[in-house]
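Only the coordinates and a few stated rules stand behind these numbers; no lab work does. For clarity, every value in this text was computed on a predicted model and none was experimentally measured. Cβ atoms are built from the backbone, for glycine too; each structure is taken alone.
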Structure 1
Amino acid sequence: MKLVRYGAEGQEKAGLIDENGQLRDLSAIVADIDGQALARLEELKRLDQSALPFVEGNPRLGACVGKVGKFICIGLNYSDHAAETGATVPAEPVVFNKWTSAICGPNDDVWIPRGSEKTDWEVELGVVIGKTGKYISEESALDYVAGFCVINDVSEREYQLEREGTWDKGKGCDRFGPMGPYLVTKDEVKDFNNLAMWLEVDGVTYQNGNTNTMIFKVPYLIHYLSQFMTLNAGDVISTGTPPGVGLGQKPPVYLRAGQTIRLGIEGLGEQRQKVVNDPAAV
């Protein structure tokens, strides 16, 4: 099942993509694709999709999850990415957060913050939690997963690495979390441990990796995180990026206004973003 949110920003409705690739309206069944809806996921899977109304035209797609409570991210979680940045492979997951105000639709513009010179890209596998849990065992972790999605973990490297404190202020700027296009339920993802993933800027491929080089796999991440916090339905975990980020180029390459980013993960869809200067900074 491919769940989507469509419509103007802040006014998104629930929808799904049927087996023929057509957008259908779910708003008479659930108000949004959020934690409450995901708690009813098995019921939604039993719907007769052919009975749902078509959505005409080509509406904007919003982030595939609404009302996200926690946007949790994992750093340096691909062995080949850690190597390109010169970092030591961590002994346990590196955890940071994106503010939920960073979340945007998969094809919305990415904003370069005022004064930024080092805005970067990161294609990542997103995991969407489907039910509440704490102290979750690794063996049962997938029971808590609603599905998977594409995330662009846009990052400002100066703010992240050269300013004092944690990574968060270089990770959570507005529009630094494009999410979607779909939430693909876990039963439709063939093998989340072996998904091709890629990212290009202006037609040049920079990232061409696979989730099979992930250091800490999805079940372990869910187990690990749940030792420190309750995971709720609708929380999103961004699981790290393969090599090819701008920071890892020699010399480094960073985003500039006017460029176009395209990225995708096998079976989970594609994103496309135009890079612009933050309108509030003009």
Structure 2
Amino acid sequence: MTNLRLTEKDPHAPIRYQYAIEQVLYRGKSPYQEFAVVTNPFFGRMLILDGVVQFTEKDEFFYHEMMAHVALHAIESPKRVIVVGGGDGGVVREVLKHPTIEQVHLVDIDPEVTRISREFFPTVSSGLDDPRVIHAPMDGAMFMRQYEGQADAIIVDSTDIIGFATSLFTSDFFDNAKAILGKNGVYITLSESLHFHFEMVRDVQKTMASIFPHVDLYTAPIATYGGNWWCFAVGTNGVDIRKPVGKTVENTRYYCEEVHKTAFLPDFLYKRLMDEERTYF
């Protein structure tokens, strides 16, 4: 046990989380971001990008399950999925639990994320070698402009909405996503914390609402993410995301049909979120 401490560098949070570090297993840098893999006595191994915790061994399933299964359980027999970001493989692992899946495009600008996850997080990256997974190490916005096929779901598991990730939250990006989705397709993206990033969450909803016929918002408790009340923005061409269909996948640790139905903001809170005169509930 060392006396090292990690103090997060989240530029949007009014507080700083601090973690005890037992070991530093890896430190490195790519053209896009700085990496660290450390161990914590409570959370186990942690992946750190640019000084911010991305996930931990202990609780990663909350995030990855909610990113994947809310979208895919709103679709009858999903077959083709695009995951933008998520090079660690956590979302891909969950997507592949759906037996009808035929193809998953994994689009991450930084292949170093995948390499590190394979080495240090084998339970997260376990689906990356599945033959249904097509790796596309490139900019997500460029991929969406160039892609000529269709998808049942697009899941954006990016870093926070700063730096190179901002291109994944523009009206052009959402418009390209809408064109790729079929009439029953679902688009999901992270959209930060309701506690700490209230106005940012609203801005994402407004931009998506200018493109998609139907938008919504659901949440999950993520212990290591700013404010702990984490949001996922939804855009569809008509599907009611709140109504799961089909048999619930097995081998989940958090997601279930009841969680799906109760994850969405109640109408009165959603109206407060979208009231531009408010900066909080």
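A value of 0.80 was derived for FRET efficiency 1/(1 + (r/R0)^6) of positions 87 and 191 (r between Cβ atoms, R0 = 25 Å, to 0.05); which structure in 1, 2 was it taken from? Derived from the structure labelled 2. Between structures 1, 2, the greatest calculated value of FRET efficiency 1/(1 + (r/R0)^6) of positions 135 and 271 (r between Cβ atoms, R0 = 35 Å, to 0.05) is seen in 1.
When relative contact order in percent (Cα under 8 Å, 6 or more apart) is calculated for each of the structures 1, 2, which structure yields the highest value? Numbers along the way, then the final one.
Values: 1: 25; 2: 16.
Going through 1, 2 one by one, relative contact order in percent (Cα under 8 Å, 6 or more apart) peaks for structure 1.
For log10 I(q)/I(0) by the Debye sum over Cα atoms at q = 0.21 Å⁻¹, for residues 79-158 alone, the calculated result is -1.25, so let me know which of 1, 2 that is. It would help to have the intermediate numbers written out before the result.
Values: 1: -1.25; 2: -0.89.
The structure behind it is 1.
Computing helix-only ellipticity at 222 nm (-39500 (n - 2.57) for each DSSP H run of 4 or more, over all residues; to 500) across structures 1, 2 gives -2000 for structure 1.
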